[in-house]
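Have a look at these structures, which come just after this line.
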Structure 1
Amino acid sequence: MAALGSCDRLHVGDILRLPENYDLGPDSGPVDLLVYHPRDDEAGLGLMVASGYKAGLVYAVLPRASGPAGAISTAWLKENWDKWFCYPYEGAMRVIPMETAVTFDWTEREIREKA
């Protein structure tokens, strides 16, 4: 497990762990998002929910500007975090805390820390 800013890019199969569940609110525990290829030439990579009761559902398909082919730039994620990682909570939009989001490499069928 590594902090979001410790790597330059996320690739297909990597996991982005958000510190709270966007459906349940603060202190609800983490939710994992799997980076996947949406098979859309006009889009970038996507994020699919990989844990919890919404596992298997698409969280977002990111724009091509989100990174080079086959990757999501973590610099782009940080710059656009407030737009893509927020949800309505108690009458306002709540941004999921980026500082506690972490990433995992997906290698050889094991989740490993991203260096």
Structure 2
Amino acid sequence: MPSESIECSFPGIDGATADVLAGDLVDSLEVDVPAATIERIRSDPLTQDFGATVLVILSAPAFVALASGVSKWLARRSDASVHMHRTDSKGRERTVTVHGQIGRRADDLIREFLIDD
């Protein structure tokens, strides 16, 4: 089964805060989406942080777990926004930005983002 790569970043905040949010999201997704490979990547190789962008690699069956995991994380981090980016199976760029504390709607937005139309 082919894998998908999804980049998660944190718009509109400073690098140090994004670094903290990335670490927290990784910790959360490692528990909620065990089928995924989760890595932190640096947007600037000259910085000394661990990486403020989270790369999630998973197959389609894990999409529901990812949507639920990100939604659960956002419910705890009401101050956060996460921007997700991927290329779908037809080569189209897809993005979605979801803000904390929006409950079921976050889960729906992320699921729509993950499904190719």
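Data table
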read-out: Of the structures 1, 2, the one that -3000 was derived from, the read-out being helix-only ellipticity at 222 nm (-39500 (n - 2.57) for each DSSP H run of 4 or more, over all residues; to 500); value: 1
read-out: Parent structure of the calculated result 13.2, given that mean count of other Cβ atoms within 10 Å over residues 53-60 is the read-out and 1, 2 the choices; value: 1
read-out: Relative contact order in percent (Cα under 8 Å, 6 or more apart) - highest-scoring structure of 1, 2; value: 1
read-out: Which of 1, 2 yields 0.95 [FRET efficiency 1/(1 + (r/R0)^6) of positions 21 and 93 (r between Cβ atoms, R0 = 25 Å, to 0.05), calculated]; value: 1
read-out: Which of 1, 2 leads on distance in nm of label points 7 Å out along Cα→Cβ at positions 13 and 29, largest value; value: 1
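All of the numbers you see were taken from the coordinates with simple rules; none came from a lab. For clarity, every value in this text was computed on a predicted model and none was experimentally measured. Cβ atoms are built from the backbone, for glycine too; each structure is taken alone.
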